[in-house]
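Next up: some structures, all given as structure tokens.
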Structure I
Amino acid sequence: MSSKKKIVIIGGGYGGVLAAKKLAKKFKKDSDVEITLIDKKPYHTLLTELHEVAANRAPEDSIRIDLKKIFAKRKVDVVLDEITDMDFKKQVVKSKNNSYEYDYLVIGTGCKPTFFGIPGAEEHSHQLWSYEDAVNLKEHILNMFRKAVKEPNKEKRKNMLTFVVVGGGFTGIEMIGELAEWKERLCKEFYVDPEEVKLYVVDAMPKILPIFPDKLIKKAEKRLEKLGVEIITGSGITKVTKDSVEMGEGKNIKTKTVVWAAGVEGSDIVGNMELEQKGRKRIVTNDKLQSLSHENVYVVGDNIFYIPEGEERPVPQMVENAEHSAPIIAHNIYTDIKGGEKKSYKPAFHGAMVCIGGRYGVAHIGKPGKFFGLSGFAAMFVKHLINLVYFFQVAGFNKCWSYLLHEFFHVKDKRSFVGGHFAKASPNFWLVILRVFVGYKWLEQGLHKLPKILENPSNVFLIPAPPSAATSGASATAETATKAAEQAIQALPVPEFIDNMVKWSMDTFFYTSDGGFTVLAEVFQACMVIGEVVVGLLLIAGLFTAIASITSIAMGTMVWTSGMAPYEMLWYISAGIALIGGSGSTFGLDYYVFPVLKKYWNKLGVVRKSYLYTD
């Protein structure tokens, strides 16, 4: 029998992924520990972003991250399987065809929607709790518009264009907000009068977003009303049919689309476990996040039912709970194996954020005892910042870059809190003439100066003369100083603090005590001239244009800080900025070279492990 310690993690959700990454880091040099993550899907789903796909703001692949990408070159074996049974006494978990032994088990199977026994709710409503749910809901909404525009019966057409979201919590409000923003585009594409489209959010509670302070709730309501959403609170759903939503007191909304976002409960497998549970199939744990009956079984994320000391309610089912609980579990399993003192779970939650479409949000954030509210731009900024922090933990630069693309640079209809300012795109062929011209100018300057440094390397003319040169007996140096002074009259002004820093660096590295130049000054000048030639050639050829453009900006900035830059240097710098973004992909060698380099770059192990690539 193997002496290796086997750690099995069930579930590739927020908690499972973070726990696996933390464990892999702790045991990365330990060959006696095996870590296995098992999930029925090959990807990690970003549940908090489902509404963006369902309402067509973000592409479908934006809410999925390949699990093997996440754990590339890491000490985690990703297994695609669906666990159906757990034997805690024999320490084995089973699927239909396989079984997996464990020494330590981490349960992170997450949740599923709960329907509270309401007739027809599960059969006749759309859910929003998986990648498939989001894609199916988007297609359903599109189909409703496709059918409605051809429907001559006014009543049937009205039902197709009526959309009801059940649940006034985070998921429900985010979904109805996104749909309200999408409505404008849908109506334009399908020739529908916006007045025909009816949007409702319904909740049995007396107000939406009940965990938020009233001031923020009012702002959220105002935003929804501005988007044309009717809010119905204090009306519990009594029945859902394929054509309607029925509420108490005989209220009824005729609709072909009901989105159920009214609450969650533990996954089916959790409900079938022989572990103590409370609060809609959540596993009761101690302060070390171990199940009460099995010390080698840990619980992470939404599956935890634990009331921290001094609190009245269990930890909330939110991503921050997964982020806090995962490192505690990793530490405690590590101490189980290696020895040491376990840590207790003492979470300090920092609030919550809700986006109402891509342009507006509300947030209640802070720390225990000191929370404050944000709305609009500030709330959306915080939301995106927190998302980026999580994505960096999971898949580094790769996921952060793709997130920035679909949230800011590839948005449609200005559906971003910064509008469409970053999404304005134009073909790169407009930059070809500018790229070649800037390249020619740098090449011209470099070729003009090159014979001078080849003829006499000690003839330094790109660096201001030493301060003592004007009073020295060296006529050549004095002449250089005079020319530099004449040029300085027409030079771009340099702020005093920058000028002081440059003078200090020149005194330190470039000037000798007798009023001459150091060898380093000669080398610097030669590198500048060669740089001008190389940058010019690269820009003209359209090869590595991003690097060449950045170098162009750097050289222009160095000339400016030296106090010897003519005003025309401004357009060198400005043009360099304009050329950074892929200007060599049209009529340039980058068009041919970059795909080949990217192919080989993405295969490098260190690159995969550090996520330093784009898809």
Structure II
Amino acid sequence: MDVDYNLQSDLSRWRSSTVVIPTLLFDVLAMSVLPPYGRCAVLLFFAVAITVIPTGIIVAAERPNVVIVIADDQGYGDLGCTGNPIIQTPNIDTLARESSTLSDYHVAPTCSPTRSALLTGHWTNRTGVWHTINGRSMLRADEVTIGQIFHDDGYRTGMFGKWHLGDNYPYRAEDRGFDEVYRHGGGGVGQTPDYWNNSYFDGSYFHNGNVEPAEGFCTDVFFEKANDFIRDSAARQVPFLAYISTNAPHGPLHCKPEDMQKYAGQPDRIAAFFGMITNIDENVGRTREMLDELGIADNTIFVFTTDNGTASGDDVFNASMRGKKGSPYEGGHRVPFMMHWPAGGMDQAHVSDTLCHAVDVVPTLIDLCGVASPDAVKFDGVSIRDLLTASRDESVAATTSWNERILVTDSQRVRDPIKWRQSSVMQSKWRLINGTELYDIQSDPGQQTSIHGEHPEKVAELRAFYEDWWAELEPTFARTTEIVIGHPDHPRVELTAHDWIQEALPPWNQGQIREGGLPRRRGKQPVAASTHQGHWAVKFERDGRYQFTLRRWPEVAATGITDSLPAEPNVPGADLAFRARPGVALDVDHAELIIDGQTVGQKPISEATDSVSFTAKVTAGSHQLSPVFSGKIGTIGTFYCTVERVGG
């Protein structure tokens, strides 16, 4: 870090957001107690300081606001400014023309892992988040988020939309430094932890932990709530960080009819997918216009990016890349990144083609905003401030070792990480895929022909880096992320099948819950019912008696364990809503509470009862919780389980 930005960081510890240094100078000089020679000395001091301290500090002590917009499942090629011939994204295209952009910026190939890296500056596998379900999408409690960092240094922080890093204490956004939180549950609207029967229209969302109904399309709602937060922060005259994370255009593909109509003539899936992106674009335009109206646009850092490669748009345009969401090839993890900040000189088109990663975002924003970096945190990323500044980028790239930097991204999506699985080791133009394939993306951007045999020394270099990287991280994989039970900040915990730890995929969305939630293997139909193999990893905060309430349907459904459930109305778009599937009856006759592999209690299921409760004494510490329903279908895990402490 340069000397001037060390000064900026130090000054941030004492300066007020409402005091400017010229005013301080005037006040000092106006003090009658200073003799003329004293005033001259002060003038000389400030004249020297002006040549050393960055202009932004001298002009005003106000630190920049930060708005981060991250879209879900939108790829590099799903924008007009990157060459897509069909999609309509005029507002983001304008943003790109007025911003510093990264053309070689990479994330994880799926959503939760990218979010963990983006918000912490750490490799996804280090954070415990290498999957999107199976209990591997919860951000470890000792990770420090950008929300916490900025909150601790005086910023007001807000999170809106998709969190997908844990739905229970201590993993929720409200537990991680965000003052204002408005989000859906799980990884998308209608997923298992989300409010029951939610769809993309007129849903109910969690506002600071409480469920609130909303009207309108989900993306519009999340931006509206974020804009309310921004207006309120501006009125308070406090710096803010707003993290706006859309679940669109993630499937199921539901879209406002007027946006879908803009792509008439395209297949329904493309029309809905692109229509959802156009809706995001419209909201980006409205938010930027609002920042102008509030008079704070110049000193607001506005970031737009996405979380992985395209999920659907590659059939139309993929910027010559191979692969899509989930892939180790470029199309799986190279995504757009643009930063607009007029007060920081980032208000004109500037493109840096230097290799960067999501782990660089937190240290960069800390650097730009003069926020105090947490003492105990060593980031895996670095500040890329100089790459984003047109006046410095070329000289920095020519005089530093940026081209020698090596980065790793991978897509695990398994219970426990597997070495070399779906991995890309990246250095400048080189890509080592899965440890065996080598590509030069400058001469072969589509990664069609591996040249590993022609460059054995480069393969060896990249493999050696990965071996060291893996050796450092591997010991952390055994640190299972546990849901805390019995903590006063979250006395009543609702566990859902989304977080079962097991080899098979759990029922991660409400459509699968409605279909009976039988265990699934990737890419296959449900397997025959057998003994439930999953469990929740939990940690009881203290000894005591706890009540466990087992349910097949969530509490708000108020439906019997063995009962079926009618389908709810579908919503506009190309897909069937999760809620529009009929809920099948389950032939089960008794419930069983199993803790650490031992049966604690067993009760029959009476007709029409919607839950079965057990009370058990549990010692503080780590446990595996596996309540089940049993009957003719075999043994299946209870999809929902509420736990609360009821006595000592």
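Every number in this text was worked out from the coordinates using simple rules, so none of it is lab data. Only a predicted model underlies this, so the values are computations on that prediction, with no experimental measurement involved. Cβ atoms are built from the backbone, for glycine too; each structure is taken alone.
Quick notes
- Which entry (I, II) yields the derived value -13500 for helix-only ellipticity at 222 nm (-39500 (n - 2.57) for each DSSP H run of 4 or more, over all residues; to 500): I
- Parent structure of the calculated result -0.42, -1.21, given that log10 I(q)/I(0) by the Debye sum over Cα atoms at q = 0.07, 0.14 Å⁻¹, for residues 140-451 alone is the read-out and I, II the choices: I
- For 16 (relative contact order in percent (Cα under 8 Å, 6 or more apart), calculated) the corresponding structure among I, II: II
- For FRET efficiency 1/(1 + (r/R0)^6) of positions 516 and 596 (r between Cβ atoms, R0 = 41 Å, to 0.05) computed as 0.25, the structure of I, II it came from: I
- With percent of Cα pairs over 36 Å apart derived as 41, matching label from I, II: II
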